[in-house]
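Engineer: So, here come the structures, one by one.
Readers should treat all values here as calculations from the given coordinates under stated rules, not as data from a laboratory. What you are looking at is a predicted structure, and each value in this text was computed from that prediction instead of being measured. Cβ atoms are built from the backbone, for glycine too; each structure is taken alone.
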Structure 1
Amino acid sequence: MNLDFFKYQGAGNDFVIVDNRDGVFPVDDFDLIKHLCDRKFGVGADGFMTLERSSEVDFEMKYFNADGRPGSMCGNGGRCLVAFAKKLGIFEDRAQFKAIGELYEASINNDLVSLKMMNVLSIEKQNDHVFMDTGSPHHVEFTENVNDIDVVGQGRKIRYGAPYFETGTNVNFVEQSGVDTFTVRTYERGVENETLSCGTGVTAVALAAYHLKKTKSKEIKIETKGGSLKISFEPAGIGFKNIILTGPATMVFEGKMEI
């Protein structure tokens, strides 16, 4: 079988995407998906997505981690899939799609993709970090010298440690670099490495920064190794609503391979 695929990246977070509206791709073949994400023997990516047909909304998103297993919500992945759907002519300016059983809305303006994230209902504050679910679980830890952090070593310990254990969490190390600007490095579960950016991660960082009163701004700029992202939101009780993640999402190349 010849597989047509597309490689996209959003702020350095890269993905292999397949148009699976015909239902031909074997989404239960986790070994194949892991192989496609392998940077030595496959295409190479932080994650894999299929665009699926939907009778309710414009399309459905299925997301898999680089280890081949089904993943939780991926913000940059969602933005890249929206850009891909736009390329296919599925929508014009605004899109609705389903992912992990949730409804998402997105728009494209001047090549920037804005994705409305799920509401965050609560934030857990601990002595040295905060934890929340922005579609994926995130541990957020503030530091003064983020570039000196051993992200993989420390991230792996936290990811598998108490109270996260086997379920695990993504781990974000953050340094404040301006009144409303933060620099972030993220260890992603499923990739089991540092990624150049993480959409749900930078969203968690923005909300954590506001929650901890490190900024009064409700529109926060995040700098990652892969580029800049922006998060806007509205406080709602002990949580947040109308959370919008905005940034670039571009096609890198398209290809064909035998599987």
Structure 2
Amino acid sequence: MRNDLVKQGERVDDLQNGYFVIQDPKKFCFGMDAVLLSGFARVKKGETVLDMGTGTGIIPILLRARTEGDHFTGLEIQEECARMAERSVAYNGLDSEIGIVQGDIKEAAEIFGAASFHVVTCNPPYMIGAHGLRNPDMPKAIARHEVLCTLEDVVSQAAKVLKDRGRFYMVHRPFRLTEIMNVLTKYKLEPKRMQLVYPYIDREPNMVLIEALKGGNSRITVERPLIVYEKPGEYTKSILDIYGMV
């Protein structure tokens, strides 16, 4: 392991799958939503994947561990985050399989070209306007609020960089489902699978996982609900399976 890649104040988290990720606890660290998205996304053998707004690079690393995809690219606008993701890739010896590009989601099609990927994933900022409190720390604010890109920016660019019949995977908040569906269909990304995530079986859902197909027909499968906790501090078997802890 190359400890020279880890800066002061950073930590190395063991992903329990043979890989590690470098994070700065004072900045934005990945959460369960990224792990659930990587478990929901389907990547076939030989496919290429773009993760938009990759942050720490967690989703490309998890997808590399889970799937037989050929190459994974993470796009990240914040230079510090992009460099940290690059160091995580190097730490794991994955330089030939994962590439990190610093750039703006709104310019993804210009950066990579049209119809460049079989799969696009995104764990985008959830909050708009006055939804939630704006975090005074900009890296966290950019990750959580639509400061630098909107839902429509993400979807429109995903539609451009996807090959025909390519798949788009996103995790978001259920309160924006109507808007999400409208924007997806506007850009000819047809919702095909959806799964709601509930913190507990008797609570309202707080996440939604969506798969959309470029140029697909209008038919969606709603998968069985995903429950996170049996009781406080105890994950359900479904979550343990996704984390690879069973």
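Engineer: Can you say which of 1, 2 returns 17.1, 51 when Rg and Dmax of the Cα atoms in Å is computed?
Structural biologist: 2
Engineer: Separate question: Quick one: helix-only ellipticity at 222 nm (-39500 (n - 2.57) for each DSSP H run of 4 or more, over all residues; to 500) came out at -5000 when computed from one of 1, 2, so which one is it?
Structural biologist: Only one of 1, 2 returns -5000 for helix-only ellipticity at 222 nm (-39500 (n - 2.57) for each DSSP H run of 4 or more, over all residues; to 500), namely 1.
Engineer: Have a look at 1, 2 and say which one yields 12.2 for mean count of other Cβ atoms within 10 Å over residues 8-15, as calculated.
Structural biologist: Value 12.2 for mean count of other Cβ atoms within 10 Å over residues 8-15 corresponds to 2 out of 1, 2.
Engineer: If relative contact order in percent (Cα under 8 Å, 6 or more apart) is calculated from each of 1, 2, which structure is the one that comes out at 22?
Structural biologist: Checking each candidate, the match is 1.
Engineer: Could you tell me which structure in 1, 2 was used to calculate distance in nm of label points 7 Å out along Cα→Cβ at positions 88 and 112 as 2.7?
Structural biologist: Working: 1: 2.7; 2: 1.7.
Of the options listed, only 1 reproduces it.
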